[in-house]
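> Below you'll find a set of structures to go through.
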Structure P
Amino acid sequence: MAEIKEIKKIGSERSSIHSHITGLGIDENGKAKYKADGLVGQVEAREAAWVVVQLIRQGKMAGKGILLVGPSGTGKTALAVGIAKELGEDTPFNTLNASEIYSVDLKKTEVLTQALRKSIGVRVRQKRMVYEGVVKEIKMKIARSKMNPYVQIPREVEIKLGTKDEERSLTAGEAIAEQISRQGVRKGDVIWIDAETGNVVKVGRAKGFEGVKTYDIESGKLVEIPAGPVKKEKELTNTFTLYDLDLTIAAQSFSITALFSAWTEREVNQDIRKQVDSYVKDLISKGVGELIPGVLFIDDAHMLDIETFSFLTKALEAELAPILVLATNRGTTKIRGTDVEAPHGMPLDLLDRLLIITTKPYTREENRDIIAIRAEELDIELDPQALEELTNLSVEDSLRYSIQLLEPSQVIARKAGRGVVKAEDVKEASRLFSDLRRSVKYVKENESLFLK
């Protein structure tokens, strides 16, 4: 059997304040709904973003980018997430704050290049022979570990897989047995096993199979029992970023001498990137792979310097380039690294390449709806008066401050033995955690006590 080196995705997605956003909330006529897909208001900005999505799908965004301009807390990041979601669930979305490029370990160009390549995906389709079916019987043979005789590990597994049309009994060795044990595969689970690599994938619980409860919370996702033969050819689809592939190739070229040198995975050699680009182009030409331009979102873009702007201008024209989305809350200010003042602190030659979308402050009603959506996402039950109190705070102080009080208010409510957050809990949280206005007032009143 040929040696198989599996490409694994690097890193994991972290949860964020925009995890509830599933799209731009646009109807079939290209008009934004007031509240949809986790977004509220910003109708004009969302409709403009939808037009951008259509341009991307038609391949008409080459050499262009997007600039989101608006005051703090007006949904610029949410809009960028919505664009990525509209392009597809597996579209890479990479967020970078402008200040992150000033690293002491890496050059600015390396940080930006890695960010760009994390934002470009490759969807690979492969036809593989697999064993697929519902687990009807499973027997695990346990033996002592060769490395540690006091530990027992799965050594072999006997498993009977069945479809609607066929049954097969299989015996597999230690590698597959270990995966089955680790994933907790049991009778009634639908799984498939790659006949070549031995990878095991647990799909879910078989709907209608004996012993599978539809109301059991621990049963997992319910799926239909597969039809046809147990051993079959199956098309598998995986999506990787160019950065994933860079690190995979870099790891393969890693030598034992690197253990005694200053070698680090943090910086990738340009020769490796050229090798990856050539490999990707070959996959695309064979019809096996498909390039997915993702979204690189750079917040606080006014913090970038003149060298970075020059790099990004050239990157927009590259053959393999993501959709560049910049965001800023600044008006006219100096371009970092120069004494020149420009709109949003950006060079005019870059601004000419950007489609500019403006966001406006939210109304009171929009603030209330956004707070309610976020509370639902965090599984926090709000009393109507508590929602009204948070809405008042969002108008008096800021929407972000109001949203930040949700979880502290829940902690205070639970301390009082309540599952529902009341207005008094919100007031107590607001008393404990100062907003910006009160913080500035406190500093001014006690200015003599602070160090100069």
Structure Q
Amino acid sequence: MKFARQLIIASTALASTMGMAQAGGFQRGTADTDILYEPGTFSNRLSFTYVSPQRGFESINGVRGDYGTYTGSYQIPSAAIKFGGEAAACAGNYVESFAGEGDYRSLPGGAQPAQFPGGARVRDLEFKSNEWSATCRVSYTQDRMRFSLLGGLFVEDFEFNGTSLANRNISASLPASLSRTLGGLGASLLVPVALTADTDASNKPGYRIGAAFEIPEIALRAQVLYRSEVKHDDITGTGTLAATGDAFVQLADGRRLSIPTAAAFLAGNGIAVPSALLSALPTTGTVLASGLPAYQNTATSPQSLNVNFQTGIAEGTLLLASFRWTDWSTNKAVVTTVAGISNVSPYNWDDGYTVSLGVGRAFNENVSGSISIGYDSGVSRGSETTYTDIYTLSGGVSLKNNKWAELRFGGLVGYWTGGSQSVSRGALFNATVGDDWVYAANASLKLNF
């Protein structure tokens, strides 16, 4: 029994770090179902993870440069509470399940390049999904072996906001004679604008189901757990159109003239522009429209399958392995539409696979440590460059001064391989990324009663 207790102590430190390397795409956290195996009638665990991905472009449309990083650091909160005993237990969980963000203001022009001249350019975007779940375990014990069935339901929401930049042609708002004059010169009256969308979707249900086999005497546990996909098909909200600069006139040859320069140019051609019209033109910060109808195409949180295995291999030493498959190939593109104007962000991902292997060691009844290596297969296929292969090294420590409280700390370093995207493979523009790094840290507190 002492041998088994030491192994369980070691396993908890390792589990806190291995979850930080997620399976490509927009995966954030997963529900803490491990708490179902905690001893005692009542357990709860609060966890916080900080991740800092360092991804930036090395070249854009063939031009190399220092474009900064477009991936922002993020946090993953998680909470779990469990009631039950050896024969049956249920747990309630909260976790930020899926999220993503990109900030491209450091790129030339303050946004991604447009797919075609005059097209919209993504400046920034961010979305997230929160999951609330209930999962139960029913177990049967025979000959020192325990067989368990797991199942539960969850609900997940969806929130999105993003901003795209473009030039809006407002020539039609001019007096007819002046509009015809500009058209005859092959010129247009444009205003740089930012189109912002703020949308969300209601909670959608899903389920998880699985099974586990245990030999507690040697701390062996093998578990398979499936999580269903969730489709958010009612993503709606509002949009705002605002000027990000002063209006200007663009000539047929591509030259841009400020309004005073354009007025002088027209006056030189015998065309007088009323001063009242000039003062009424949009300037930086002018809100052109608000409360515009906005919506997105269906967003899918993909189905996944997790396989976790652990076993004692020596006195106070534990081997722990995991495998995850995530159906990221369902994510083709995100289409955001505001007042009939659509913006597309292509993904066209492959399925994702994550594997990890680690060793935990109990130094005594109160302190244990761990180390693990992992591999996360890249899901990017050339439509975007963010999610390439990642190789990880992580470690953790568990501090337990009594039977009812435990504190864990973990850290991870990931080597992010380079990649490329191209228009021929569905991208909006050609670009490359180099080898980058991912850093993560985790802390959690568990209480047993």
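> Matching task: 0.60 is the computed value of FRET efficiency 1/(1 + (r/R0)^6) of positions 76 and 108 (r between Cβ atoms, R0 = 35 Å, to 0.05). Pick the structure from P, Q.
Of the structures listed, the value fits Q.
> So if we calculate FRET efficiency 1/(1 + (r/R0)^6) of positions 356 and 412 (r between Cβ atoms, R0 = 30 Å, to 0.05) for every structure here (P, Q), which label has the highest result?
If we compare FRET efficiency 1/(1 + (r/R0)^6) of positions 356 and 412 (r between Cβ atoms, R0 = 30 Å, to 0.05) over P, Q, the biggest value is for Q.
> Follow-up. Work out the source of -10000 here, i.e. which of P, Q gives that when helix-only ellipticity at 222 nm (-39500 (n - 2.57) for each DSSP H run of 4 or more, over all residues; to 500) is computed.
The correct label is P.
> Quick check on the output: 4, 21, 36, 27, 10, 2 is P(r) over Cα pairs in 5 Å bins from 0, in percent, for residues 372-435 alone, derived from one of P, Q. Which one produced it?
The read-out comes from structure P.
> For the read-out FRET efficiency 1/(1 + (r/R0)^6) of positions 188 and 404 (r between Cβ atoms, R0 = 35 Å, to 0.05), a value of 0.20 was computed from one structure; give its label from P, Q.
Going label by label, the one that fits is P.
> Here's a follow-up. Here Rg and Dmax of the Cα atoms in Å was calculated and came to 27.5, 101; which of the structures P, Q was it taken from?
So the calculation was done on Q.
> Figure out for me which of the structures P, Q the number 0.70 belongs to, where FRET efficiency 1/(1 + (r/R0)^6) of positions 244 and 332 (r between Cβ atoms, R0 = 35 Å, to 0.05) was derived from the coordinates.
Only structure Q yields this read-out.
Since every read-out is calculated from the coordinates, none of them should be taken as a lab result. Small disclaimer: the values here were computed from a predicted structure and weren't measured. Cβ atoms are built from the backbone, for glycine too; each structure is taken alone.
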